[in-house]
1. Mean count of other Cβ atoms within 10 Å over residues 98-105 computed as 21.9: which structure among P, Q?
2. Any idea which of P, Q comes out highest on Rg/Rh (Cα atoms, Kirkwood Rh)?
3. Of the structures labelled P, Q, which one yields 25 when relative contact order in percent (Cα under 8 Å, 6 or more apart) is computed from its coordinates?
4. So semi-axes √(5λ) of the Cα gyration tensor in Å, for residues 10-65 alone, computed for just one structure, reads 47, 7, 5; which one of P, Q is that?
5. Identify the structure, out of P, Q, from whose coordinates FRET efficiency 1/(1 + (r/R0)^6) of positions 18 and 50 (r between Cβ atoms, R0 = 41 Å, to 0.05) was calculated to give 0.25.
6. Where is FRET efficiency 1/(1 + (r/R0)^6) of positions 58 and 74 (r between Cβ atoms, R0 = 25 Å, to 0.05) largest, in which of P, Q?
7. Here helix-only ellipticity at 222 nm (-39500 (n - 2.57) for each DSSP H run of 4 or more, over all residues; to 500) has been calculated and equals -17000, so which of P, Q was it run on?
8. To test your reading of the models, identify which of P, Q gives 12.8 for mean count of other Cβ atoms within 10 Å over residues 42-49 when calculated.
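No lab work stands behind these numbers, since they all come straight from the coordinates. What you see is a predicted model; the values in this text were computed from it and never measured. Cβ atoms are built from the backbone, for glycine too; each structure is taken alone.
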Structure P
Amino acid sequence: MRPLKRLYLKLRIFYRKQYYKSNKDSLNGFHRTPLFICMKLLKVADTTLLIAPVSGDKYIYNERLGMLVSLFGSSGTIVDRTYSYDIQMSQRDWDTIERVFSQEMEKRTKKVEEEITRNVKHSLTTVYGKLNKELRQV
């Protein structure tokens, strides 16, 4: 059983390396720059993150910096105030951006959900207090 498991793991590692290597050979060093731009924008608190419901395209928008990044497939577009850049990313970079985008979106969604829950609890407490006050007077 153990030799089969070891062989399975070796094959999995081999195919994973081939998967990432296929796009890596065709890209030069400056093609990692879009990854770094996206990562920086994702970490800024006032950046708006959007996902198109039908196509699944991802958008990163920061009004203060005047930047919009639209990501679709393993390519995308970076638009700043004066220029637009078409970008092509390796599969590894795309997977990284997708993972970080999803984590950041989840974190922000949880934060909004907690705030709404806190406001609902406060409102319900206020309504309950008013109800008790009115029932005591009767």
Structure Q
Amino acid sequence: MNSERGSTPIELALGLMMIVVPVAIVILLVAPIFEARNFARRAAAEGARAGVVAIENPLDAASSAIARLATGLGVPPESVTVEFCEGATCSWARGATFVVDVSVQVDQVSDLLPTGSMTVSARHGEQIDLYRSLP
């Protein structure tokens, strides 16, 4: 009985490490996917808002707002794809909806969790103010 004294804390520590360490690794490896999804949502919302309130060149205003956000957050510009009005010609009439789709390419984060390359997308629409003064 005396030879087993003190082995329980060691077994507990080893057991916890076998559970906690793999869970922490998976969380750290999946985090960039959620980060890209958050960026896509925010970029779509800010791009749509910038396009709706722009006086001239709303598409350029939306594109530059998304590019500034990507640069500020360290997202590579070549991994961001932007589409306006679902690929159709945008209507700038009062009450129309300006839709921005943002897609972000997320490369494989690590060889430990082979997720491959994936695309995360977000869509946001802003209504053009019914009482806006149009030029």
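1. Label of the source structure: Q.
2. Between P, Q, the highest calculated value is found for Q.
3. Numbers: P: 18; Q: 25.
Derived from Q, not from the others.
4. It traces back to Q.
5. So the calculation was done on Q.
6. Structure P gives the largest value of FRET efficiency 1/(1 + (r/R0)^6) of positions 58 and 74 (r between Cβ atoms, R0 = 25 Å, to 0.05) among P, Q.
7. Checking each candidate, the match is Q.
8. Label of the originating structure: P.
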